[in-house]
Structure I
Amino acid sequence: MGRNTRLVKLAVDAWRARAGGPRAIAARRRERLAATLARAREIPLYRRLWAGLPERAGLDALTPMTKSVWVEGFEDSIDDPQVTRDALWSYMQDLTRIGAPWLGRYSVCRSSGVMGLKALFVHDQDAMDVYWTLWLTRGWLPWLGVSGTARMVARGGRSVHLVATNGHFASAAFIRRSSPLGAVADARSATLSILKPIGRLTRALDHWQPAVLLGYPTVLEQLAIQQRSGDLSLDLLLAVSVSEWIEPTARQRIEDAFSCPLKDSYAASEFLALGFECPEGWIHVNDDWVVLEPVDHDMRPVPPGEPSDTALVTNLANRAQPIVRHDIEDRVTLRPDPCPCGSPFTAVRLEGRQNDVLHYDGANGRRVALQPIALITLVAGVPGPKMGFQFVQTHPHELSLRIAFPSDADADRTWAEVERRLRAHLRDMGLPHVEVLRSPIPPGRDPRTGKLRKFWSEIPIGVV
């Protein structure tokens, strides 16, 4: 089957699944889950993890996969002898290859490694086609509508993606993958690095004049400030949020500034198209291609209406590297009743990925915001041993980093590189006076959420 034919069939199937309602969705999920589990049972890593369990054990009886087990057992997670940790990690050092097929047949991405665990993921072409089809049929087209799509085409189809481009992270790897629509579509989209100072991003956006803007909400909010001040002048049809939780007041500021809707998406390195926001503000999970299980601290199911401690994801599209019951450390709440939008897919609210923006007074007297993902990816890109870290604003002119190194690491040497990168970024952002400190306090989890909160300020409101 040619790729174009497959994409058409996937799009038709996506429409039929929704039109067929819960019964059609469940039938597809059962069939695809059976194939996924059969494939996973051929993989050494899962055979070890599930040792002692019945051969035909159902999904809910299988031992969940933690990030630490996945990282340590990576080479046993895929049965292609060409895929090794060293080979993939070496490939990922070349940032010009982000989005390009590895070994001519795989799309690869990595986690940020904030918990000190740099997880690697390998997706086959069939899985990438599923993600792309879901984004098109359940994301972009419903969000834009007929009139919005027509206006998008009339404006040349220009879009800009604001993501971290200093690593093979999921957003950049997926966005930079060549579009199935061909070179014309690729030429009408641009990717800008969130590591750039806000002034440079503003100038680039003013030059490009996109119809659609996709990015992290903390970055979109800063651009909204530029739009309201007159330093930026965009006429957007749509803004799309990725990667981070959207604070409600920030959402309102973004929509007011750009006079367009902001739609949220849900994706992870484990599955690049988990769900998309509906008109009622709920995320609808693509249940026909992925299983999302909200669970408590002991990995027991959490009833609808109650926030989970974490969530497990099972990818029903990727055969190259099966992903079954992966703990993605997101807190989600299932809607207990049918969504008024009419979608038959499971509706959830996200409560994880809540990063703070840190504000400092710049050398020129203007307030400067440090973007969480920008700093996280700077530190995550430091080569060497795995490490966990947290950023804390402890003083109006200080940025403290709580960082942990394993016992076999050259901590001083690694810290020197981390400090160099952060100081360079602060200079670029107009904050050469802000001190970077290595905190004696180790990273720790939030006692309320159980998550490793990456960013927060200990400065009282109004001091900075």
Structure II
Amino acid sequence: MLLLLLACPGSDGNPDTKDTTGTPDPTPAAECSGDEGCDEGEICEEETCVEGDRNNAPEEALTLLWGESVAGVINPDGDVDYYVFEADGGEYLRLSVTLGVEEDDFDTLVTLRTSSGKVVTSADGFATGTSVTGIDAIAFAYLEEAGTYTVEVEHVDTPSGGGSGDPTYSYTLALEEWNDATAEADSVDDPQLTLDLSDERIWFSAGFLVQEAGDADWIRAVHVLEGQNLFVDGNEDLTGSDLNSAVRLWSPDGELLGEKPGFGPDEYLLYPHLAAGDYLVELSDAGGQGGSNHWGFAHLIVRPDSDGYAYAEAAEPNEDVDGATALTTVEYENGDGQAYRQALGQGVLETADDTDVWALTTPYDDGGVVVCLVSGFYGSLVDPTLELLDAEGNVLASDEGGAGYPTANLDNTDVPEGTVYLRVRPPADAAAGAGAWYRFTAYAASFSVADYADGGYGCP
């Protein structure tokens, strides 16, 4: 018997094509079975690694313990990470975010909220709005009530609709209780907290609570770095506090050296070239109010003048052009190659009728002079009038001092080559003494300098 073996044709009629009609595709191999099988900045979803993390909403928040540090990643774009912790109420705290990789695009914002979602405080950089070395964001706060608090970490641009993310955008979040705080019953004669300001360019931070109307808290500040500048700043964000912050600085012999309402949200108190000694920092509510949520932080730092920004001191007596204190000028060039000279000066109006006169020499026969002075905005007790004089004492330009920033400024004034004079004098009935200080920046240029000082440009 002859048997014929015939191949069954495929669906296309080609006997060499295998018919796979109805056969399911092979199941792809699982890429991951859990987050640990994925790279940094990724999570495992349906056995596939995708960009992201696990704490992207308040209900997914990870638990944070006091004294603990946790790692996180801002990824993908617009990512917000949530953490929660429990508080007994009455704690001062510090939250810090340290980046794993230093990149220009990596800049975090940390925000603290109550259980109802109200902001307590936030920080982009240090709590004062400045930057510190090694830590990307530091927030300080006081917790009035017991309960659950939420911490958010995100790119600084995320709240405004931007905010980049990246698998390498890693960070460490730390929560710690802050023990440097004022305590009752303190007074001007018996401060309960001492801060030793023995290191320059280091922030010394203290929490305070104005519990009753009219109350003030006190810090003894031990200043040992002779002639350096003392800054007293506060939290830039006091959203969750009822405090209208105010600070005063007192000398070792009880003389008021400066006062700054709104310190923190509205800049800082400065005292330039402070002598070594034990000073008192008075912290209060500017409106005289108080209560269980009238809290704030005082952040103190001592800094020398920056390189190239050494302020000359007024040399008494210098009440007229004959006794004027000479200013040292340093020559620079602008972007167009035009020459200008800069001079810096500071002084104290020691009595109610004290006047300081400075000599400014310009080598340019066709140009102008601009001057910008600051004082009261940074806590000085005086807002002086600024005048530009010729060699005969005639007033070429003047500006009466005001409470804003800058205190006084002179826009471009045409002057010939030679020496002109700056006169600083107090208004009538102004405070005088060590607290009546001022600083200025003066420019003599080989060109017309339109509005160079106006609005603070070029000011101290």
Structure III
Amino acid sequence: MNVLIVGKSDINALLEEQLRSEGFSADTFSEYEDVSRIQGTPGDYVLTAAGKKYQGGGVIVTERPYTEKSDLFDSKALNLLVPGIVEKIKQVKGPGKVAILLDHIEETPESLTVRALEAAILLANAKKEVVFMSMFVKAASAGMEKLFLKARQAGVTFIKYELLNPVFDEDKGLFAIEVSDGVFDTVVETPYLITACARDDSALAFLSKKFRLADKKEIVSEFKYFLNPALTTRRGIFYISNQLDDAFPYIINELRQIEKGVYGGPHAEVEAGKCAFCYSCYRACPHAALEPDIEAGAMICSENACMGCGVCAAICPGEAIKMVPESSGLSFGSIKAVKGAVLKVYCCENSAGPAFDEIMAELGEDAKKLSISEIPCGGRLDREIISAALASYDKVLVAVCIDDACRHMNGGKRACKQAERAAIELEKTGLAGKKVKCVKVSHAMPKVLLENVRAFLEED
């Protein structure tokens, strides 16, 4: 299968080489401004660039890192995102002092914090004196605390600052970084300042509309696609800002599924006789899975592109769209009580699902009180489903992604709104106590989920 690489990046050649080593062919388009459109579905995309058409089963958008213009970065600061920068410093003879600075221009994403910690450990093990400066401490992800501990054991000095003033002395060739934690002030002098800051997202910004992707700010934010750093909202189209090692395994796995035609899971189906051809679903679908069929005068859904989030079915004014095959527990007739369970849980498979896997042992006997259904997106829930579950269970917990982390855009927000509406309807019937609750968590927040589950079970 051929893969199309689009964007200006130093990693393009390496990416192409690695794709070929995995048995894929590749074509690279550095001049992404020449791209006019993309048609087709995963496995059969047709890219039009400079008047010519190119075919590929998948598309990878790449970017090159850069640092924003400022006094700091116009000096001699080094960019963590530049390949080989850590190895170059390791090769400098003598101990030397190296400063790593995060959160200076903007809050550093968690993924780059991990990369900075790994760099600090490598440099400290190479007998360099490493000072790690950050405004925020990120330790929610699995393994992050172990990285911090490993860095401390290697001799890395950590400074959590509130105020910072970096100055570069041209004559001495040194950075003099004035740092304050709100109580104590100190100055760190070093010839090597490593930063991790902004990235160039011009290719993604240009191609988002061409490829019908969600807003670029959602795609590149820290929490978007926290389980898969390479995915965009359209199946078969990937985005790599700079971290090829992290993203490549995910891309290969997805490309192999596309190559085999293995998708599975629920997908949308449009009943042409009911379709008003209003384009509401076309505009709302975050995965570009719905297309107009001019001859039929109705929308059609590409099963290969659909991720089963149910946005289209939720907003269709003519109720012309249904999700098939329907997941267990998502229709009134299919809800069957689990013996001994008092709490029905609907959880997003991308966030609360993995978090539940981690807390089931800690729940102990309380785990038997739960009946859990993982769903592609909390946005598929409506108040009828929630209310129907209460015919078999005492309570319903909706556990979805934190705001702006939903792979399907606003599914978590929609789910919580439906839970609120169900609660209001219950209050109107005179039912006392809290029967419905919505909690927002990521896969890295099992403790938060555990506390919420226990508290909800204990509530009257």
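Tabulated values for the structure
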quantity	calculated
Entry that produces 39 once percent of Cα pairs over 32 Å apart is calculated, selected from I, II, III	I
Read-out FRET efficiency 1/(1 + (r/R0)^6) of positions 259 and 379 (r between Cβ atoms, R0 = 25 Å, to 0.05), computed value 0.30, structure in I, II, III	III
Read-out helix-only ellipticity at 222 nm (-39500 (n - 2.57) for each DSSP H run of 4 or more, over all residues; to 500), computed value -10500, structure in I, II, III	I
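Any read-out appearing in this document is the output of simple, stated calculations on the displayed coordinates, not a laboratory observation. Because the structure is a prediction, the values reported are computed rather than measured. Cβ atoms are built from the backbone, for glycine too; each structure is taken alone.
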